[in-house]
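The structures considered in this document are given below.
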Structure P
C-alpha cells in the first residue's frame, strides 16, 4: 500500500471540501448546496476516527454513499459528484461509481467514473498507510470537452463498525483540450457513509 498523508489528511480533506461551502441552501441542487452537504458529511465521518484495522470484518458486505471532489486545472476549478461504493469484506472486493459531477459554475458533467479492483491492507499502520485501495477510471464531459481519468483511490474506514470511508484519489487526467495532467495528493478526495 502507498504511504499515506497520515495526520495531514483531515486538513487536506477539509480544505478541499470546504472550498466553496460558505453558503448555499441544502434544498438546492447546485454546486454550493452539494459542496455544503459533502462538507457536513466529512465532519461526521472524520469525527468517528479511523477504524481499527485488526477488527475489519472478514465476512459480509457493506454499501457506502457519499461524494467525490476533484480540484484540478483541466476542470477550471473544483468539481464534485455523487459516489457509491460496495465493499465485500470476505473477498476484499471494492466496486462502485462516481457520477453526477458539477463544477463551481454549476456546469454539469456527463459520464461515470467506475470503481473496481479493490484491495485491503489488513496490517496497515494508520499513521502512514491506507486500509484499502481501488482503481477509479472513466471519462467526464462538458461544454464540448472530455476528461479521461485513470486513477487510484486510497482510503481508510472510519468508526468502530466501519460506518464511514474517507481518502484521496491520485493519478492522471487526459483532457481533449489541455492534454495530460496529474492528480496529486490533496487534489481529489472522497467521503462516504455506510448505508
Structure Q
C-alpha cells in the first residue's frame, strides 16, 4: 500500500511539474504574441511626434510584459539581467513619453501628415511581414531573444522616422536615447545567442 501511495505521489508531482511547464510556456507565448502585435493597433494621425510617442507607449508596454515573463522564468543569469534592464528602461521610456503626451492633448498634423503617416505605416507593414521569422528558436529563451531583437529593431526604425521629421528638441533627445538603448540591447541579445551557439535572425 505504501508503495502504491509513493508511486501515486511521484506521478502527481510529475504531472504538476509538466502542467507548470505548459503554463509557463503558454504565458510566454501570450506575451510574445502581444509583443509582436500591440503596436499595430495604434491609429496614426500623421503627426510625427504624437504618433511616435503613442507607438512607443504601446510598444514598450508590450516589451515590459515579455521581458518580465522571461526574467521570472529563466535560470540563465545573464539573460535574466538583460530582461530586467529592459523592463527598467522601458518603464522609464513609458513614463517619459506619457509625460510628453500629457502636454499635448491631441495630434497636430501639418502639411506633411500624409507622407509621415505613410512612412510610419510602411515601416509597420514591413515588420508585420517579418515577425514570423523572429518567433523561432530552440527553446523559450531563444524565442524570447529573437522576439526582442525584432521588437528593438522596430523601435530603431520608428525612431528614425520620427527623427527625420520632428523639430521637438525634447522628444528628439528622448527618441535618440531610445534608439541607442535598442541598439545596445540588440547587440547584447545577439552576443548572448552566439555564446549559446544559437542562430539569431539578421
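Just so you know, all these numbers are worked out from the coordinates, no wet-lab data involved. A quick note: this is a predicted structure, and the numbers were derived from the prediction, not measured. Cβ atoms are built from the backbone, for glycine too; each structure is taken alone.
Each of the structures P, Q was assessed by Kirkwood radius over Cα pairs in Å; the largest value belongs to Q. Look at mean count of other Cβ atoms within 10 Å over residues 127-134 for each of P, Q: the largest one is in P.
Can you spot which of P, Q the value 28, 14, 10 was calculated from, given it is semi-axes √(5λ) of the Cα gyration tensor in Å, for residues 39-86 alone? Provide the component values of the computation, followed by the final result.
Working: P: 28, 14, 10; Q: 30, 9, 5.
Clearly, the read-out refers to P.
If helix-only ellipticity at 222 nm (-39500 (n - 2.57) for each DSSP H run of 4 or more, over all residues; to 500) is calculated from each of P, Q, which structure is the one that comes out at -4000? Walk me through the numbers on the way to the answer.
Details: P: -4000; Q: -27500.
It must be structure P, since only it matches.
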